[in-house]
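Novice: Listed below are the structures to be examined.
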Structure I
Amino acid sequence: MRFVVVVFPGSNCDHDAWYATSRNLGHEAQYLWHHDTDLKGSDCVILPGGFSYGDYLRCGAIAKFSPIMAAVKRFAADGGLVFGICNGFQILTECGLLPGVLVRNRGLRFICKDVLLTAATRNSPFTNEIPAGAKMRMPIAHGEGCYTADERTLDELEADDRIAFRYVENPNGSMRDIAGVLSAGRNVLGMMPHPERATEPLVGSTDGLAVFRSLVSACSAAK
């Protein structure tokens, strides 16, 4: 499977995503700069965490205008797998590939710690290898991670089984404990916790590998 990791000015989890997919997972991965427009035959595009363009306007609000995002949107519209982590999730909501918005955490403080979450559905390319009911330990590191949407959107996400992950103990005030959501086509995922930082025993958890293994399984099945 071939992954590409998009690097924006201010990205700081791009190497984590590359290392998780290429070294821990053992698949091909390469970086693409935000000015690129060719996704290089990718099977999955990863938008990593960080502070794209310094988050000077609003998280993800400037990154959505990067040249590469037009290619990402076309890729997603054609059914390609797109995975936004933390700031990547914020970018996906800003550019309209996912509903809702990420706002300031409850308490208005940056939170950096391990949390427990569960996969709310196994019916997606990102969660099919995660055992039902399993509690997964992954780190979060964000100041604007509170998932917010109107009640109609939240009800639609529930009805369509598009809530991918929920927090066991909600750290940031996200509505309905939402930690990650899927697009209507189920091929785009945004999540605030960092699975790429939970792929090594040395860092305290390998639970994040299940997300990447799910992607490999889904890609293999599609071929």
Structure II
Amino acid sequence: MVALGNLDRTTSSDVVFDELFERIVRLELLPGTKISETEIAKSFGYSRQPVREAFTRLSNLNLLLIRPQRATVVRPFSRELIANARFVRTAVELEIVRRAAHDRDKSVDVDLKANLREQADAVSSEDASRFHDLDYQFHKLLCASAKQAFAFEIIAENKAQVDRLCMLALTSKEAMDVLYQDHQTLLQALFGGDAETADQVLRTHLNRLTPTIEAIYTTHNAYFDD
């Protein structure tokens, strides 16, 4: 999964940002993990400046907590930040599916169908990491289908807050299959121009995370800061 922004990254800061973004979202770096500018710079063979820039960008996404005179840590989950991010994402993505249902870019249909087939394969093989990547691309393709590709960066910035929780939640074939079925039903509605059904399906899809958040809060309370 490419993290955020322009695909044509060239700076050292971009390289560090993308790598750390992936490791944080995939829970390779758990909430509360201490992370050092010096150690990261050494591991990449860079000076500390591009690492500091990457840290700032990750902090702006609320993925790192930079504390003056204290160790920087991977930011714990925050139910308030997650709620805020989900609100913004829902508002944007509901408008995306509404527009796609009324006037989609049909050239994107082939990619959406191919993505859905790959999701089915990932579910069958119980490959949660692959399914997570395909889910990310699916929602990106929805923005392209709605002729609003720029909107995915807004979605992705807010999606980052919940993606770590998704990695904890997508641990079973059944959990993946539920999301896959949502995607399948959503595409049927979009291809049929049924904006009302698309709206309902997306709301249900995004709301599936609510009980998951509460369950993870109970079972992994140490990962939360509130």
Structure III
Amino acid sequence: MIIFNRPDGKSVNAYLAEPADILNAPGVVVIQEWWGLDDEIKAVADLLAREGYRALVPDLYRGKLALEANEAEHLMSELDFSDASSQDIRGAVQYLKASGSVKVAVTGFCMGGALTILSAGNVPELDATVVWYGYPPLEYVDPQKITKPMLAHWALHDEFFAIAGVDLLEDKLRLAGVHYQFERYDAKHAFANPKSDTRGLSPLQYNCTAAKLAWDRTLAFFQKYLAD
């Protein structure tokens, strides 16, 4: 765990996973699901570190974790999304850039996916974004402010983030000339999280095939836009 400062000077705890060769390694800010900074999201950072990236996970819930869906919903409802994207996530991007990463992306899952989309417009320092099955209310998305490449993974059978909303979001981005790539999978929500099947929630389901394809696409995207 490390501590970094937000643009407003407040400090944030975060989990940092470093690659074996950190010299000039690109950075990725990883944004949690609604459960919090748990072992699953740390595992994502560890995966990225093994692929050569410095992966930083800001603790948006300030140490709180949810084990049940009602707890997660409560914690998410208390989170100021605008503050989280423009301060916590921006501060994380700035930290990685100031400590050696020339290029930095933001990626997030579920709630973190929605925050990644907001960050695309609120964090001018980032170089790319990868969204995993989550979007904010579309009226809060200003596509004119999104100037860096975006890759997004969506589940066709998502009961939390309807695919119809994805279509509307895509329309907004296309009309604004955003450089984006949307990929849709025959899967349910949280298909990339191996622990989804253990949560006891029928709308969640891990899909190994979809997860592997999405990760292959993600790593290729990072290689294209984060490599020097």
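Computed from the coordinates by the stated procedures, all read-outs in this text should not be read as laboratory data. Bear in mind that the values here come from a model prediction, so they are computed numbers and not experimental data. Cβ atoms are built from the backbone, for glycine too; each structure is taken alone.
Novice: 25 is what came out when relative contact order in percent (Cα under 8 Å, 6 or more apart) was calculated for one structure; which of I, II, III is it? Before the final figure, lay out each step's value.
Specialist: Numbers: I: 20; II: 25; III: 16.
Structure of origin is II.
Novice: Could you tell me which structure in I, II, III was used to calculate P(r) over Cα pairs in 10 Å bins from 0, in percent, for residues 44-139 alone as 12, 25, 29, 26, 8, 0? Walk me through the numbers before you get to the answer.
Specialist: On the way: I: 14, 40, 34, 11; II: 12, 25, 29, 26, 8, 0; III: 15, 49, 30, 6.
This value belongs to structure II.
Novice: I've got another one for you. Using helix-only ellipticity at 222 nm (-39500 (n - 2.57) for each DSSP H run of 4 or more, over all residues; to 500) as the calculated read-out, with -23000 as its value, let me know the right label among I, II, III.
Specialist: Label of the source structure: II.
Novice: Which one of I, II, III has distance in nm of label points 7 Å out along Cα→Cβ at positions 36 and 148, as calculated from the coordinates, equal to 4.6?
Specialist: Numbers: I: 3.4; II: 4.6; III: 2.9.
Corresponding structure: II.
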